[in-house]
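Next up: the structures, one after another.
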Structure P
Amino acid sequence: MNTDKYKNLRYRLMETENWPLKYMFKFITPNEDGKVEQIKALLPAEGVVTFKHTENLKHVSLTCVAWMETADKIVEITENVDKIEGVIVL
């Protein structure tokens, strides 16, 4: 789980002393093969998810705002979503 790719994210989150905190996940995904549903399934159930489609409907931007308990949980969710082919993590 502890990949170099997210070491900086984990480090910045660990500097925060105010836990739990409200965190905003943001992803862009191709609008195909149920990718939006795959991402939604990985996000916190209590999070507020919003969507924005590109003009040609080929891609969808997903934003999820949720109260998160730990930096590790944020990184875990981000890593799992990043495994979905074609997803861009912002």
Structure Q
Amino acid sequence: MLNNYGYCKNEGLGFVKDVIDKFKLEKTNINIQNFDDFPNISWAVYDYTQNLNPNFYILINYRGKDTNRSKFNADKFKLIYNFENCYLFEKL
């Protein structure tokens, strides 16, 4: 799956799965946004019986503030973890 969906490129499935495991977020649906022209990978990790947790945000292929393509406001979050252009943020 990593060959098709990428670690921290393409859809970023590898990064998303690592973040969920590393930070024990298995039962948490996280906002995931990809800044390249790839589909959102949420379908692979969401538990549709759970609500979306607004306290975490994963950004894939993020290269800084891009207010035209995102509702994400970096000023309201702190960086928890990143690898290359992939980030996990937690709400302040």
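Odds and ends about this structure:
- Each of P, Q could give relative contact order in percent (Cα under 8 Å, 6 or more apart), but the derived value 39 comes from P.
- Of the structures P, Q, the one that 0.20 was derived from, the read-out being FRET efficiency 1/(1 + (r/R0)^6) of positions 56 and 72 (r between Cβ atoms, R0 = 30 Å, to 0.05): P
- Ranking P, Q by Cα Rg over 2.2 N^0.38 Å, the structure that comes out highest: P
- When distance in nm of label points 7 Å out along Cα→Cβ at positions 8 and 32 is calculated for each of the structures P, Q, the largest result comes from P.
- With helix-only ellipticity at 222 nm (-39500 (n - 2.57) for each DSSP H run of 4 or more, over all residues; to 500) derived as -9000, matching label from P, Q: P
Each value in this text was obtained by applying a stated rule to the coordinates, not by laboratory testing. Only a predicted model underlies this, so the values are computations on that prediction, with no experimental measurement involved. Cβ atoms are built from the backbone, for glycine too; each structure is taken alone.
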